[in-house]
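Structures incoming, each one as structure tokens.
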Structure I
Amino acid sequence: MMSPSGWRHAEVSSTLDIILGQHIRKHRLGKTFGAEGGFLLSRNPDTVRGADWAFVARVNLPRQRPTEAFWPGPPDMAVEVLSPGDRASAVREKNEAWLAAGVRLLWVVDPEHELVTVYRSPTDVVVKTAADILDGGEVLPDFRCLVAEIFTPIA
């Protein structure tokens with residue numbers, strides 16, 4: 001059992017869902033998932049991970065809706081929003097698991113410092129500041145936003 005995240009974590013996660021979700025829906029790119037969903041990354045032993053936000057590209061959606069409790073396989077994109085109590089070693093371990101499982105784009109969002117670390121592979125890592133532009137690359141074609149938008153309340 002995990003305790004709920006703080007309000008800032010929830011606010012940033014919600015803002016990301018709106019910004020990314022609108023783009024994905026408008027361009028019919030695939031399916032998005034909130035923090036409550038799990039992804040089955042491997043079997044024997046089963047490894048299930050949950051992201052704060054995730055995306056599966058339309059081309060990777062199965063023909064039939066999965067009946068298992070957890071999504072069968074990794075998402076194309078995962079987003080992790082850091083909380084003040086997150087241990088660096090646990091975050092690093094989770095990032096490595098996502099990338100090893102086949103996630104093609106991973107964003108680690110740091111609300112405290114207003115940074116987004118973008119992983120396209122274990123060696124292709126870029127840190128973006130509030131003044132930088134985030135793009136979706138091949139995973140989210142034509143997606144672009146200012147990093148600061150993620151940290152600015154919509155209200």
Structure II
Amino acid sequence: MQNRRTKILIVDDQPEIVSTLMHCLALRGYLVQGALNSDDALGILEKERADLILLDIMMPGLNGADFARVIKERYPATKVIIITGYPNAAENLKGKNLVEALFIKPVDSKELYATIKALDERIREELKLTVLYFKTRLLMMMQAALKQNYKNN
């Protein structure tokens with residue numbers, strides 16, 4: 001589990017932002033994919049999960065605010081960071097627990113990476129807790145089966 005790499009999806013209608021972030025995050029060891037709109041991003045998410053999504057607000061089609069709602073509805077464990085040039089359009093999302101962080105373009109890369117690293121650690125802890133929960137459930141089921149088997153013999 002410790003060798004598991006965090007998957008990040010970058011969704012922005014500006015190809016240069018997507019490619020720059022993909023390159024920088026891949027160099028830091030993350031598995032990174034990019035999409036230029038919410039439709040493409042949904043197609044990616046339907047095929048494989050993402051642990052974290054870096055999301056622009058102003059995009060053609062489904063905007064980032066609406067897409068953040070879809071993400072939290074369909075993929076509640078996925079973390080979302082908004083990166084936008086329009087802070088007023090994104091500010092109400094933080095109060096609705098749809099996003100973990102909000103960055104205004106141009107982004108301070110050190111601050112962004114620190115936030116991603118902190119969320120990565122949180123994702124890993126949540127995964128450990130989920131695995132522990134299922135191991136405990138499995139042990140309880142095995143114990144109940146053994147008791148039942150003992151009673152029957």
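Values quoted throughout were computed directly from the atomic coordinates according to the rules given, and no laboratory measurement underlies them. Computed from a predicted structure; not experimentally measured. Cβ atoms are built from the backbone, for glycine too; each structure is taken alone.
Across the set I, II, FRET efficiency 1/(1 + (r/R0)^6) of positions 14 and 118 (r between Cβ atoms, R0 = 25 Å, to 0.05) reaches its highest value in structure I.
Comparison across structures I, II (criterion: FRET efficiency 1/(1 + (r/R0)^6) of positions 6 and 62 (r between Cβ atoms, R0 = 41 Å, to 0.05)) gives the highest value for II. Structures I, II were shown, and helix-only ellipticity at 222 nm (-39500 (n - 2.57) for each DSSP H run of 4 or more, over all residues; to 500) at -8000 was computed from I.
Which one of I, II has mean count of other Cβ atoms within 10 Å over residues 54-61, as calculated from the coordinates, equal to 20.1? It traces back to II. Among the shown structures I, II, from which was the value 1.00 of Cα Rg over 2.2 N^0.38 Å calculated? It must be structure I, since only it matches. From which structure (I, II) was log10 I(q)/I(0) by the Debye sum over Cα atoms at q = 0.12, 0.18, 0.20 Å⁻¹, for residues 46-101 alone calculated, if the value obtained is -0.33, -0.69, -0.82? It must be structure I, since only it matches.
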